[in-house]
Structure I
Amino acid sequence: MSQPRTRKRDLADRLVLLVNVLVLFCLALSYLAGIISPIKFWPFAFVAMSYPIILGITVVFMLYWLVRTKWWFLALNLCLLLFKADYVTGTFQLKFGKKDTQGIKVMTYNVRLFDRYNWSKDRRTRSRAQEFIFNQQPNILCIQEFYNPQGDKFRAIDTLSAGNSIKHIHTENYSATKNSKNQLGLATLTSYPILNKGKINFENSKSALVIFTDVLIDSDTVRIYNLHLQSIHLGNKGYAVLDEIIATKDLEDVNDGKVVLSRMKNGFNLRAKQANIVAEHIASSPYSVIVCGDFNDVPTSYTYQTIANGLEDSFSQSGSGLGTTYVRVPFFRIDNILYSKQFEAKSHTVHPYELSDHLAVTTTLNKNP
């Protein structure tokens, strides 16, 4: 009886190994996705988006080989996983203990126009979002999809700065609304004096923008980048189709699927171009930098890897769990706070209040001696 059982186990191991090798191949492709621009080969971008799933499956295989005491196969998975350990730490963190909240408090938040068109179906969302931000009392606040209408008694600027230390303000409109009297775009508010302001415009995009603000922190000048990179603009119908694609269901209308994929491809390519421009600008900065914003791409993507090169990530240093910031997808971390090695993150918090389609992120930075 022992021989048939042994044969069945050997056969099972071979089948598992075959699937395992396929998963490891996908893992290797995800590494390439971080260094090869989607402009050259855009399907890699989808592999980058799938990394958290690939990571989870790889861990399951490691547990399987551990139970089966197949040390070579376990080692193979572990070595390939640790080949890019920063991908692991950028995707999942397991940290305990009390976090230090003393220092420079930085907050980034895509507020989705403060629910201007009542997407939430709750008229209180705008006031609740502004009250939430106000109560956080950040020293540096970077807002994307900022909306501050002229003549509105609930003007965001007045609400956020009243009775608060963030009195110094830098706002810029998206190119689609650059001539509007209303403020609709990016806003950086800070308790530190502003020495200089600037922006980076992108061609072929009406809603992607980067602004930079030089501030005086103690005796040092620090450049704050507030960025909002290219969105896909799928709309509700597009997201419904994308949900079907993710669930591997049959599409009722194949053309809808093609439209979604076409828009995603265009978004990947535009973000790659924008990332190159932003990374070059950061590299030429004469000051230490703090980079906040909505990257619209995951940490394993070419976009993130290009911008984060040479910088630290508050989630990797002090985060916990998956750090998800995009409400629609449970493992997408697309809102980030990066910074020069002059700083160190003592805390990283993703706030669970769904007052937008993004979650707010705060961190506390201390200067390294």
Structure II
Amino acid sequence: MTTTELKKTPFYARNLAAGAKMVEFAGYTMPVQYTSIVGEHKAVRSAVGMFDLSHMGEFIVSGTGAFDFLQRMTTNDVAALTDYKVQYSILCYEHGGIVDDLLVYKLPDRYYLVVNGSNVEKDLAWLNDHKPDNVQLENISEQTGLLAIQGPDAQKVMAKLTDVDLDAIGFYRSAEAEVCGRKILFSRTGYTGEDGFELYLDAADAEHFWDAVRAAGEEFGLVPVGLGARDSLRLEMKYCLYGNDIDQTTNPIEAGLSWVVKPDKGDFIGKGPIMQTKADKPTRRLVCFEMIDRAIPRHGYDVVNDGEKVGSVASGIHSPSLAKGIGTAYVRRGLTKVGTELAVDIRGRACACRIVKPPFYKEGSRR
């Protein structure tokens, strides 16, 4: 895809005005950083930041068959959702591989799905291929802007933008209410390990919201945050990134996502192979590791034990919070116990690492 073909988020002009360095991501030109990845990362950990996440996809699922449809398509139990609750879940193929991970919102008259930006067309096609006649599926991604406010001071900023009692909006809850003078859907979830809110807004109102959030956050040191810090923040919490940690070749059990697989709810796509993997025990597991040697692991690097390849790095960074290299890796069964020492092959050098218990960063305001 050439630069001229890339989509622009509704915050594009504001991103440029804020000094963003733009890169291609999920078919969009997106801000990777504004000042520095480390500085933006630390601002979210200590105060508050705002993220343009408008590349994410949003679908509305409605109709008399909506509940049964989502029960069959997702691994988590949709029946556990009451109005305005939010649920992390997974779409799987018949063989148990992962189509995508997503959020499912239960609203009074519909369900609202939030999917990864790089998977919008694939997810839409997958859902449409299985949709019965009594379900309506609408893709509203193009007309939806998404602005996230994340950090321990997120509620202080949000309190200046709405009259809603935010103490009553618990973690993984949402509301439809007036924010910045517009009625929108907003939620309290996040991808950073810190407290935070997501504002789903009409793309036509994007610049109005950007300016209002920046003004409200000024006294708290709010800064715009790019994809670079978003990646380091999420990895410090061991939150999966589709395409790195999970994809069509990974099973939820080996990825450590069995907590969102609910076999007792009834049948769902991929259930048989997923439960068989659990019964047999997976041949590999996704683990967290930190570098002992001074080195930075990257996606695709080999994990070795006594010179033999025993796994592969899924995600890896230099952690701004911990000041060391950290990563996730799929490692052969029998070598996944916390405390096990292995090595990462970095350009021909075996750099020592140790498996650790997640999350890497344990001081987040929303662990």
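Throughout, read-outs are computed from the coordinates displayed, never taken from laboratory work. Please read all numbers here as calculations on a predicted model, not as lab measurements. Cβ atoms are built from the backbone, for glycine too; each structure is taken alone.
Observations, loosely collected:
- Entry that produces -12500 once helix-only ellipticity at 222 nm (-39500 (n - 2.57) for each DSSP H run of 4 or more, over all residues; to 500) is calculated, selected from I, II: I
- Which entry (I, II) yields the derived value 1.5 for distance in nm of label points 7 Å out along Cα→Cβ at positions 39 and 303: I
- Among I, II, structure where Kirkwood radius over Cα pairs in Å as derived comes to 22.1: I
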